1. Could you figure out which one of I, II the value 8.3 for mean projected area of the Cα convex hull in nm² was computed from?
2. Ranked on distance in nm of label points 7 Å out along Cα→Cβ at positions 5 and 85, which label among I, II comes first with the largest value?
3. Out of I, II, which one gives -14000 for helix-only ellipticity at 222 nm (-39500 (n - 2.57) for each DSSP H run of 4 or more, over all residues; to 500) as computed from the coordinates?
4. To test your reading of the models, identify which of I, II gives 42 for relative contact order in percent (Cα under 8 Å, 6 or more apart) when calculated.
5. Output the label of whichever structure in I, II has the greatest value of FRET efficiency 1/(1 + (r/R0)^6) of positions 45 and 93 (r between Cβ atoms, R0 = 25 Å, to 0.05).
Structure I
Amino acid sequence: MHNRLGQSFQEKVYENALVEELKAIGLFVDQQKPKTVLYGGKPVGDFIADLLVERSVVVELKANRTIDRSHDNQLLNYLKSSGIEVGLLINLGESIQVKQKIFTAKVNKSV
């Protein structure tokens with residue numbers, strides 16, 4: 001997709017193209033999917049996932065020169081607050097960068 005489009009497009013162009021590619025191979029994709037953030041069991045706001053693939057992978061897209069720590073933290077917070085364990089951070093700037101994040105909530109057991 002990046003090879004066909006080239007570089008320097010806005011993030012939304014890459015997002016729409018990636019949705020088309022994922023759907024073409026039979027994957028279910030929610031685009032700009034709002035997810036509620038809970039605090040103490042109460043809703044305190046929402047975040048919008050760029051893509052939610054197969055209801056099990058959050059995909060956060062960027063079209064920057066490089067990925068920085070704030071992008072990593074953003075995806076990790078999305079995973080923590082959504083209960084989804086797997087996320088991909090994809091930067092489609094000058095070159096393609098992909099980072100996978102996995103967040104598994106620790107289960108507290110009383111003994």
Structure II
Amino acid sequence: MLKIAMRRVADGEVDRLRSWMSELMQRRDEVIATFENEGVRHELAYLLPVTDGWILVYAMEMEDPERASAAFRASSLPIDHEHKQVMAKVLGAPVDAELLYDVAL
């Protein structure tokens with residue numbers, strides 16, 4: 001299943017978000033360990049400039065979204081704890097988006 005999250009980036013936090021995403025790329029082995037716990041196969045993050053700031057578009061491919069969320073919430077892995085802290089600080093409000101097309105096998 002593919003899941004997309006869109007959130008505004010909090011004012012003044014875009015550099016911290018960029019830094020954290022770069023750190024995640026450098027800590028790939030730890031990220032893969034979280035994927036295995038959560039049943040996640042792939043994640044992508046895009047940063048979009050808008051007239052009044054930035055939007056983070058986060059795409060996740062996973063077996064079961066409920067299982068992935070539960071595993072992430074219960075995780076004791078240090079990288080998951082850090083991810084929760086950083087994202088809580090850098091993210092703002094969710095972005096409303098109109099779904100226009102959704103087809104899956």
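Laboratory data are not the source of any read-out in this text; all were calculated from the coordinates shown. Keep in mind the model is a prediction, meaning the values are calculated, not measured. Cβ atoms are built from the backbone, for glycine too; each structure is taken alone.
1. Details: I: 8.3; II: 7.2.
That value comes from structure I.
2. Evaluating distance in nm of label points 7 Å out along Cα→Cβ at positions 5 and 85 on every structure, the highest lands on I.
3. Numbers: I: -8500; II: -14000.
It was calculated from structure II.
4. It must be structure II, since only it matches.
5. Structure II comes out on top.
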